[in-house]
1. Work out the source of 3.2 here, i.e. which of I, II, III gives that when distance in nm of label points 7 Å out along Cα→Cβ at positions 87 and 119 is computed.
2. Kindly point out which one of I, II, III the value -12500 was derived from, the read-out being helix-only ellipticity at 222 nm (-39500 (n - 2.57) for each DSSP H run of 4 or more, over all residues; to 500).
3. For the read-out semi-axes √(5λ) of the Cα gyration tensor in Å, a value of 20, 18, 13 was computed from one structure; give its label from I, II, III.
Structure I
Amino acid sequence: MELVRRGFEALEVGDAEALIPLVHPEFEMTTPAGLAAEPDTYRGPDGVRRYFDSFYEAMDEVGLRADGFDDLGGGRVMTPTTLRARGRSTGLVAEQSLVLIWEIEDSLARRLLVFATEAEARAAGEAGR
């Protein structure tokens, strides 16, 4: 749980480099088509950097805020999350709610699962037990 909290300290300000020491060398995250304009899979520390770089092409500010923490057991933590970004050219602020499940391995974030709803995340969390 502490690793996820530290991860969100970096994510709240969109600081990829502060997140790098917390991710497993084989880290993996896939942004699903229903939640991302450009769905993709990001692997390892370079994938984390690439994820944030893709945002900063169009955004001035990007941050993810945890709206709660739920220990699912087995090294899995669910976090309802708010993604907030401000457009570079428009200055408009957009927010998106999503739910993340962090899978921890060797005291590092090994996998990050992204869901649209808590019900989807809980179903996946139950399946992963």
Structure II
Amino acid sequence: MSDGGTTASVREIAGEQCLIFDEAGPLVGDAGSARDLIEAALNEGASFVAVPVARFDPAFFQLRSGLAGEIFQKCVNYRLKIAIIGDVSTYVAASDALRDFVVECNRGRDVFFVEDVADLEQRLSALQR
């Protein structure tokens, strides 16, 4: 799938239709760009979106900005699950609040911070057991 400079592929992982975005593409930095991700997922029949760290505006990783909460809430509203794929260690090292947030998200079923697609596959497969 390619739309508006965004390239993504749909892949079934553990029973979930996942729309996996490429690193190249516009930054996700506001409600409008979050809607674009959601629209792309819905158009592809996906129940899960996976977005590389590089696609997020750095403000996403500053919880006080509210951007992460806004994006995650939009996903929940549309019954989409989301994974942030890639290394967030630099951001986590700079913020205890973000570190705690990542840990809590990874305990749940709808929002994940994972290293790569293989890590996402393991997490989703574990939820099916």
Structure III
Amino acid sequence: MQVYTVHHPPFPAYGSEPVLVPEGFCWPAALFSVLWALWHRLWWTACGLLVVAAALEAALAFSGLDATTELAVALGYAAVVGFHANDWRRAALERAGWRFAAVVAAADEDAARRRYFDLGGDTAEVLPPAPRFSF
């Protein structure tokens, strides 16, 4: 079973669909970090990933480390991106005004969407955004 978080658009319009974001490790993000970010329209995340990847490549090129250590660093970078990718996507949705609605568990995204609507997700009250405190 895969767990998904459901997010509603900031200005619900006729025909607008909620977005389901899976929990857990994201293989496409780990393998194609910048392209994955661009696909999901995470422009600043894509820029950050590109800068970090270029900095790691430059540091590894000038450090004179062996190939095994370079591979370990590259795999570590991919693991960090894979574990945090869906959280970055959720944060971007929240910044854009999308509201968290529910958590749904199902075998795949289509089943999760059906389950959400079967449980009254289309008529359920969307949770208000969390209060922001500034000091």
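Throughout, read-outs are computed from the coordinates displayed, never taken from laboratory work. Values in this document were obtained by computation on a predicted structure and should not be read as measured data. Cβ atoms are built from the backbone, for glycine too; each structure is taken alone.
1. Working: I: 3.2; II: 1.1; III: 2.3.
Corresponding structure: I.
2. Numbers: I: -8000; II: -12500; III: -17500.
Among I, II, III, the structure yielding -12500 for helix-only ellipticity at 222 nm (-39500 (n - 2.57) for each DSSP H run of 4 or more, over all residues; to 500) is II.
3. Numbers: I: 23, 16, 13; II: 20, 18, 13; III: 35, 17, 12.
Clearly, the read-out refers to II.
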